[in-house]
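Next up, some structures in structure tokens.
Bear in mind that the values in this text are calculations on the coordinates, not laboratory data. From a predicted model like this one, the values you see are computed outputs, not experimental measurements. Cβ atoms are built from the backbone, for glycine too; each structure is taken alone.
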Structure P
């Protein structure tokens, strides 16, 4: 029997055709990519879920929290139209999430929403 994902994940795509999260993931080594991918897949199958794997940030933005070796990776996402939109990914360098990282995800969500409404 084929398993059906509850929520498909899509990559945010800029007007210039860039998919920042996909490009970020491709820049990582294979083992880190695997961990982050498994965490995203877990969210797809188990949504809605909370900590420790997922945390609500603000507005419609959530984060997938991944431990990659001794580093911490975050993928910001939103859920809309029965899908997960992967907006921004980065490796944390400080305890607190930099506001610039969150603002970028909010900006991308607004762009994505605008495109969907045209």
Structure Q
């Protein structure tokens, strides 16, 4: 682990950002970009997650899922649920740009691809 102070990291990020904007001739965007970075840092990650299952999940199952997702992505994560019988079983979880697909449908598709390839 480095012994550098957070301020030195912040200065390095600022200087890199400024250099990149200057290289593009867009120094005028510095304040806007810094504001957006500040917003992103304060937001702390994705704001919402969606969970798709083949059947309606129980309150206990939902609670477990929410605890695990919020532990990983932040306490303010909003979790929504939907039911899609086509997934057959398992869960399809989307958080920001990340997707965790443990559905039976996905597994069957993977088996089919393996059979076709080999």
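Which one of P, Q has mean count of other Cβ atoms within 10 Å over residues 21-28, as calculated from the coordinates, equal to 15.4? Only structure P yields this read-out. Out of P, Q, choose the structure whose coordinates give helix-only ellipticity at 222 nm (-39500 (n - 2.57) for each DSSP H run of 4 or more, over all residues; to 500) equal to -12000 when calculated. The correct label is P.
If you work out distance in nm of label points 7 Å out along Cα→Cβ at positions 61 and 109 for P, Q, which one comes out largest? Of structures P, Q, the maximum of distance in nm of label points 7 Å out along Cα→Cβ at positions 61 and 109 occurs in Q. Upon calculation of FRET efficiency 1/(1 + (r/R0)^6) of positions 29 and 85 (r between Cβ atoms, R0 = 30 Å, to 0.05) from the atomic coordinates, which of the structures P, Q produces 0.05? Structure Q accounts for this read-out.
Comparing Rg/Rh (Cα atoms, Kirkwood Rh) across structures P, Q, the highest value is found for Q.
Could you tell me which structure in P, Q was used to calculate mean count of other Cβ atoms within 10 Å over residues 77-84 as 13.6?
Working: P: 16.5; Q: 13.6.
Going through each structure in turn, the value belongs to Q.
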